[in-house]
Structure 1
Amino acid sequence: MAKEKTVYVCSDCGGTSPKWQGKCPSCNAWNTLIESVAESSAPAKNRFASLAKTAEVAILSDIDAVDMARTPTGHEELDRVLGGGMVEGGVVLIGGDPGIGKSTLLLQALDSLQRSGQSTLYVTGEESGAQIALRSRRLGLDHSQVRVLAEIQLEKILAILDATQPDIAVIDSIQTVYSEQLTSAPGSVAQVRECAAHLTRYAKASGRSDGVTRGRATCIVLVGHVTKDGALAGPRVLEHMVDTVLYFEGDTHSSFRLVRAIKNRFGAVNEIGVFAMTEKGLKGVSNPSAIFLSQHAEPVPGSCVMVTLEGTRPMLVEIQALVDSGGPSPRRLSVGLDKDRLAMLLAVLHRHAGVACMDQDVFVNAVGGVRISEPAADLAVLLAITSSLRGKPLPKGFFAFGEVGLAGEIRPAPRGQERLKEAAKLGFSVALVPKANAPKKPIEGLTIHAVERVEQAMDVVRGL
């Protein structure tokens, strides 16, 4: 028997190499080549049968464009991330660490959709039907009518989808599905790419047959594994195929989970939903700011509250700093914030405000495990560092936001009015903001100090 020919496939880009190399010759990524069985050069029968029909050319202005109708899932936080709910014919890819709650949330969502009259199908390749039933009972989903299919062969899954025509179908997970047209193992780059392409093509064409509308198009949700670096496993082309990419964030040892939209053709990107893991599954958190604020009886040194913007939602987050005497090589450590930006802010603080930390260890943390990527946290970081260095707490009810430039100027943050109103709603009374974000009309119960430079901000804080 002839030995099967093997090739090495890049897990990032899908490029191939006849022999193993440390660096992919296509995308130059290191240690991404994985050995797999080479595909036959003979064309597979009916492999792209759905592409056989020639599409008609249309004028853009003549195309009847209508707003995509949203189907609420029954979970407000999930609907917020999706842009209002499930979209007919849309494809959603959701990834996260093992055990973080992906399957739990989707089973809860399918049950809510089924109870509202939607036709649902849960395709599981990792668990049996009995295991899904046990989970539903544990979650308190009594007498759930969600249809379950334990299958991993793509052709059978597509046949069931075509026969049942569900409104929403979940594939858990895409790495377990394989096509008999390919000889590589399930989870390989070729299988993941091929199966995702066929499922996406089915979702887009399911509502029509020979140009005639036959019913609602199926919305498909794909569950994806993640690598040790936290990125979705499989080729990056997988994220380009789908309409929406969601990431589960959070520590499995914590009860709180964040679902973030990395890509969304039907809504805002970087929108987040906050969930709490309970005995009855994931529950939405209506006031996420409470998670990211420490409960101090009295103000403590090294703490400053800021208002960050996640998608369309303003949230209050506490920034904590600890400045301690260091050795000849002081450390700079930040959790939830950019480390390089911390070093830059310390240089600005020294040059323009005369506050030196060159012989001090500086530790900065965003409370609650949230990651802040926007530069509007700069001013709050500087104030927290200064508060810790002086050993004097900031006033009770104080918050700040604003971007700090290398020249010492304080730049405005986007949608500053919404940030101020959110803080005022939660009972904060003193604000230090960029001058461009100062409101034209006073906000009830809120004293606003507008500044243009770092040294002005320091003078204001010393006078409070």
Structure 2
Amino acid sequence: MTARIVSTARNFVLVSAMTVFAGMGLASVAFGGDKTPTDMFLGLTPDAAKGYEIMMHEPMATAIMKVADLDRLWIVWEEDEKAKAEKADSVERRRMTFERYGWAKRPGDSVPNLPLDYTEDGKGNLVTNCFSCHGGKVAGQTIPGAGNTHVDLTTLATDVSRLRALEGGNDPAQVAEAIAPFKTPLNYHKGVTNAVIFAPMFIALRDPVLAREFNKHPELLLHHDMNPPPWWNFKKKTRIYTDAFAPKTPRQLMPFAMSPLFSDAKFRSFEPNFVHIYQYIEELESPKYPFAVKAELADRGKVLFEQTCAECHGTYGPGGKFPNRVVDIDEIGTDSRRFHAIYKERREETNKGWLQYYGEHPIDLESKGYLAQPLDGVWASAPYFHNGSAPTLWAVMNPTKRPKVWKRTEDGYDQAKVGLEVETLDAVPEGLSSRQRRMYYDTTHIGNSAAGHTFPDALEDDEKLAVIEYLKTL
């Protein structure tokens, strides 16, 4: 088997294992005759602690790599990176590995040296868990439920494929950079994923007619980066995802396990686990800002926020209310590629399927705009907007001054601007490898625009700073 064939075959399995997105449904089936409302919780008592343990210890995806690979991936890195790893001791080499792929340490190191992102399958393999996208680190500290804004699925999938090629006696340098079926990129930038497109891709892998259509017309899939959202705001939402098009149900969280290597029966057998995972997400609390806050300035910011921002983003503290407002796409003005990306022609059919409880809990047939998100723990939610294009709250509040290109530090935190510590540039530097290029967030790339959400310009500069100070307290 040639290296390229090895790469193609392996990438199929990797994408199957790495997809962490809940959105569309399985192939549709007709409505059943039983009209009794489905018990979404299956008669179980939802247990948040059990949900956490399930994600950490019960595999619900196909194997992505071997546990032993954690200490061997460096041997297929670029020559300069490989040389650094070879000279490093085991602790430093592990740190380099975690940093390269965007992994977070497990809280309390409950499994020594194992990333939070993966679960052992008992056979020497690692499978992706929900924390791969929703377990990140902020200012160098792991926070389960935070968006993983360091993740780089393309680099990981490529390196694992190259390691398998090397083990098979092939030249790893001949293995192409990883993509998914239907020419689907995994991510354009480090810290984001093409998550929205993974779900229709999975559906197509189970549907020969749709698969032929996507193979013939891959342009139907509107690829784009998505910023993994924090989980702690789930409790405030009546409907979920960027455009609030989907209901809040345990099944709506399940498509990450929709591997084409699993039967429908195997996939559906995970439902009780997701009853508890749902509860874990529902009960998760936002982290508190760990640095100093200027109390007087924050008090002033609270008044300004409630006068100008609360209509969409709600109020906070005792008696606070969240309006669950979806802002029209033309009014919000942020990048619209996500708005158009869901395969709308299949939504009605999807509503007849198992994931939507055979129509009891349907997805919207048409999106209206983007949900104005809750802002609890917003200090730990950088970068901002659904595509992660604004690195700080200061950038959000200053629409005309948002950086065109930026590159973050690994663990730095900007307390003044609130968010990622970044270097800003006018353009991505020349002569970079594709992996190095992913380190630079380029807002000129399709789907990555930082335009829109110009509402803060109703405030003066000093008022914007006051609102930013108040946002630290949420």
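Bear in mind that the values in this text are calculations on the coordinates, not laboratory data. Because the structure is predicted, anything quoted here is derived from the model rather than measured.
Points to keep in mind about this one:
- Here Rg/Rh (Cα atoms, Kirkwood Rh) was derived from just one of the structures 1, 2, and that gives 0.95; the source is 2.
- Read-out relative contact order in percent (Cα under 8 Å, 6 or more apart), computed value 20, structure in 1, 2: 2
- With mean projected area of the Cα convex hull in nm², for residues 149-196 alone derived as 3.7, matching label from 1, 2: 2
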